[in-house]
Structure P
């Protein structure tokens, strides 16, 4: 199973169109309509999913511009210091978030794919060197990373019902909130 929502959505749409819709009773107009509505909503989601991050960034940018304009206009009005200060504090935090949100999701995904490829190439080269004293540590490092990655992937997909004991897995939110390099 792929973790990427874009592929999962396409798979669900295909299942709905190829299997579910043809099996729905053609005389049950409400069921036909609802099944088509599900397909339409999934298609809309598939089209918009790549834009959500940029949409949120754009909204934040627009709200920051509005906040800055309102701060200036409210500068000398009496009795609004508390609200103005709260807006200034929020705008500063929002500006920090926007500054840190420069990379596109596709750039992050591409960096991950590239790094996976380069890590694999280095591992292959290391094993080709036949320095067996160093390889034990290399194998331990790879195994530790692989265990953590597998745990993250299992936690990500736990709601699909594949796990025999799902309660033994940590929540995905807990796993991905670890500090960078906190594997």
Structure Q
């Protein structure tokens, strides 16, 4: 069983590290923004306690090796600007699902791609993954574009898969095989 609570990854502009209890206010600001949650299937946080609970769940799950979620910390000002992770780890099948979010003030600056490249590398190298999947709302064009630039292939479409706050949303399923990643 792996413990992910001490894993960190550095990029030129970001530190990817596990969420810490001191991140609750910053995480609340991120996850309470309706634009951040627009395509995620998550309900926006309305109280900071939701952020604290998420951090506590992450600490336990990452200690048990159930999944990994990294805070995206910008080097220049030490601000938490988003998160990314690998979830639904299926060890026998060597696959996981990727997820990410970013504060709208940071959109369009390449932070998600900068975070996802080393996250994907880490998943293939350290978790011995063969496949990484993404479940994305097809209306989220920037996310679709990011996945496709990273080499993910669209493999399916599920109509009205999610209902959040009474709103129905479709899902596009994407996959990235280790063999494809090595070719990039």
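Values quoted throughout were computed directly from the atomic coordinates according to the rules given, and no laboratory measurement underlies them. Just so it is clear, the model here is predicted, and its values are computed rather than measured. Cβ atoms are built from the backbone, for glycine too; each structure is taken alone.
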- Task: Check the numbers for mean count of other Cβ atoms within 10 Å over residues 105-112 across P, Q and tell me which is largest.
- Result: Q
- Value 2.3 of distance in nm of label points 7 Å out along Cα→Cβ at positions 113 and 137 was derived from the coordinates of, among P, Q, structure Q
- Have a look at P, Q and say which one yields 5.3 for distance in nm of label points 7 Å out along Cα→Cβ at positions 89 and 129, as calculated. P
- Item | Entry that produces 3.8 once distance in nm of label points 7 Å out along Cα→Cβ at positions 41 and 73 is calculated, selected from P, Q | P
- Note: log10 I(q)/I(0) by the Debye sum over Cα atoms at q = 0.12 Å⁻¹ at -0.95, derived from one of structures P, Q, originates from structure P
- Query: Of the structures labelled P, Q, which one yields -23500 when helix-only ellipticity at 222 nm (-39500 (n - 2.57) for each DSSP H run of 4 or more, over all residues; to 500) is computed from its coordinates?
  - Reply: P
- Note on the structure: Ranked by mean count of other Cβ atoms within 10 Å over residues 97-104, the structure on top of P, Q with the greatest value is Q
- Item | Origin of the value 21.2, where mean count of other Cβ atoms within 10 Å over residues 81-88 was derived from one of P, Q | Q
- Assign the value 3.4, calculated as distance in nm of label points 7 Å out along Cα→Cβ at positions 17 and 161, to the correct structure from P, Q. Q
